[in-house]
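Each value in this text was obtained by applying a stated rule to the coordinates, not by laboratory testing. Keep in mind that what you see is a predicted model, and the values were worked out from it rather than measured. Cβ atoms are built from the backbone, for glycine too; each structure is taken alone.
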Structure P
Amino acid sequence: MPAGSRFLIEDGMLSDKIGIVKFNGDSFYSIELKNQLLHAAHPLGWFCEINLAVDGVSIPREEVYFELRGQWICTAQIYTITDIFWYIMEKASLNFRTKTALAKGLHSIDCEFVASMLEVATQLDLKKKWPRRRQTVTQASYL
């Protein structure tokens, strides 16, 4: 991998357990993640995308929510968040729905983080002028 293309420490970032949470009467699967970013002084909008796949099946961004300190943020809109920061080693969750129920047992979780190479912590690259970095974290997790 080219120098500067890694921006997080993968090992231990995703939980090995998938839980179930309720929000507004709906059930969601939930996987905990820990902030192991090497550039943690950015608002959540620094992530241009967060893409989630379970057992090789992509989950639509509109069905995935980044939960931090009790706030649920749809990952389809995360790039717009300028005033919420996820601090180093702080835990958050990705809560998601699937078209079909997940069976009990082991599942492969792939979470791709896409971030701008713009390193100015107070600015977001909403006009997409800067190149993107992509890094995927993979974890075997039990439901």
Structure Q
Amino acid sequence: MFDINTAINTAIAAAVAEATKPLVERITTLETKLALTNATPPAEQAVQVDAAAAADALNSQEWFWEKVRRFADAAAEAHMEAHLENANHLDEDDINSLIETAIDNHEENRTHGDEDDIEEIVQKLLNSASISITV
């Protein structure tokens, strides 16, 4: 069985990575250019990324959530297909066959007695019975 939380978390992580890929490439390019010029930016120019602001910015982007939905749907569908390929689910014919087999086994191995057993038990009880009448 697949874990929907894992599928959703994986989808979100993949969508975030995909959405931020151009920014990461741009930052890498800028860092490379900066390293080549041996210049370091002053401390007051250092860029700080606010995680909450980044999350708010992504939350306001419909395209981001559409990517997350598509990725999650695809992941869930893939997990379901993999499950169905490897599953050994019973169909109606299998269930009916198992029920018939169980009934046949019960009839062959029954221990609840049949007519001959009941007749024998009643005869034993009555053969040793006595009746007394007092007035």
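Points to keep in mind about this one:
- FRET efficiency 1/(1 + (r/R0)^6) of positions 35 and 59 (r between Cβ atoms, R0 = 30 Å, to 0.05) derived as 0.30 - corresponding label from P, Q: Q
- Answer label among P, Q for the case where relative contact order in percent (Cα under 8 Å, 6 or more apart), calculated from the coordinates, equals 41: Q
- For 25, 17, 14 (semi-axes √(5λ) of the Cα gyration tensor in Å, calculated) the corresponding structure among P, Q: P
- If mean count of other Cβ atoms within 10 Å over residues 51-58 is computed and equals 14.5, the structure in P, Q: P
- When helix-only ellipticity at 222 nm (-39500 (n - 2.57) for each DSSP H run of 4 or more, over all residues; to 500) is computed for each of P, Q, the one that comes out at -25000 is Q.
- Source structure (of P, Q) for distance in nm of label points 7 Å out along Cα→Cβ at positions 91 and 123, computed value 5.3: Q
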